[in-house]
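Some structures are shown below for you to check.
Just so you know, all these numbers are worked out from the coordinates, no wet-lab data involved. Model, not experiment: these values are computed from the prediction. Cβ atoms are built from the backbone, for glycine too; each structure is taken alone.
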Structure I
Amino acid sequence: MNQNQQNQVAIPKHVAIIMDGNGRWAEERGLARKEGHKAGAQAIRPVITKLGERGVKCLSLFGFSTENWGRPRPEIDAIFRIGGQFIDEYLDELNSTNIKLQHLGNLDSLPNWLAKKVEKAVLETRENDLMTVNLAFNYGARTEILDAVKSLIADGVDPADIKEELFEKYLQTVGLPDVDFLIRTGGTERFSNFLMWQSTYAEIYFSKLYWPDFGEPEIDEALHEFSVRQRKFGLVPDTVIN
């Protein structure tokens, strides 16, 4: 992308990324799938840096879904170890660069040692305000929505009083903007139960590249693509009305 293209880019407030293709990346190289997850974790840092430089205020990363529990246990354990190592290696850097780390999902089912690392990272970065990075770990959108409904019922909210604004206060992304731009790598074109409420009007960008190969140049290209799309939100521009 040239400088003129960069100057034209309208920046989304909230980018969500489904980081798909780690296992296939490894298998095509004759490596164990855990090596793909390691490469995928290493790809996160430059993407956070790039999006922060471009002015994105919120980034949500799909690290481990509620459906991923169906994978072989050794692979699950490897993902957990790699997630913990990522926090250990980059927490100080995230903190020093004024980036807030938040968790989306349920920590109760995760190993206690990993849950504690996540809680520590969230606590230590809670005052940072340059950029928010949501790490979705043991997350599923259907579960999030069901939990919100259960909380509304438990709070005794009258169904007649439930509006979108109130419902959103019961979601895990309360206080954050809706997803403007959803990126999925790996060549698969579906939501996979990720931030379904928040992504209702998100622009969607699919890349055939596996996540470990999706770097800073690809972020620039994706953001340029976002900038040239016309977002209508279900409306019809006045210019096309006769």
Structure II
Amino acid sequence: MPEPQLPFTWEARAIEGEVRVLEGLAAHEPVALELGSYVGGELPEPRALVRERRLSEVHQLPQSVGWALPGAVNGALADHWVGDFRSGSWPSGRRERVLSALQRGHGLDRALGDVARAAGGDAVLVSWVDRLQARPLSLDGFPGELVHTPAGSVIIDHGDEPYLVELRAGMALVAADGEVVVRYHQNMATVVSKARSPEAVGRALAADMAAEVAKVWHRPEAPVAVTSAPWAHAAP
């Protein structure tokens, strides 16, 4: 029997020093390219190419969220956390173990602990997207129509092919001894379009997650100097 896994766990433990940030994981099923149209039949080639490019951007979201998360956390914590985010790399074989645990739905904390013990530093910051659905909004109306989505209202534009994306993103802060200090995941909806690049969307999603994680991220009361790490500034 798989062990139960709470969606949100935290320990009242302060993490200080160097936190290694690992590349975000895409643990979701890939989204197939949809070539249909609102009126039936397949898309003309120019539109198909735009839609394919937009879907490629959707698939970049796990990495975009992962790299934006440290800056978002720093912004949410302000100057009340003693720590330094640094870019790290996945230890050999550990990435696959975490992916497998996410896909199975159990064993995640053990896999995360194994990563932290092997990655170096005082802790690791791991992030992932384990559920992702994406749909071109041009399937829902004619050009110029306003469609209402869970992420807000969007105007259909065949030259843009905006995508509605619904996903579940997660993160974990894991101490070097293997203890999972914070683990959290959140369901979110967003739109990827010409005006909303995967980098911009990643910053927005990371900011939403960081606002929740900051509520349980253990930190001292006394303010400290702002870190000089590459992610020292909050994401816009």
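For the set I, II, ranking by FRET efficiency 1/(1 + (r/R0)^6) of positions 21 and 133 (r between Cβ atoms, R0 = 30 Å, to 0.05) places I highest. Suppose helix-only ellipticity at 222 nm (-39500 (n - 2.57) for each DSSP H run of 4 or more, over all residues; to 500) works out to -9500; of I, II, which structure was it derived from? Structure of origin is II.
Computing volume of the Cα convex hull per residue in Å³ for each of I, II, which one ends up highest?
Working: I: 154; II: 132.
For this comparison of volume of the Cα convex hull per residue in Å³, the top structure is I.
Highest-scoring entry among I, II, by mean count of other Cβ atoms within 10 Å over residues 117-124, is II.
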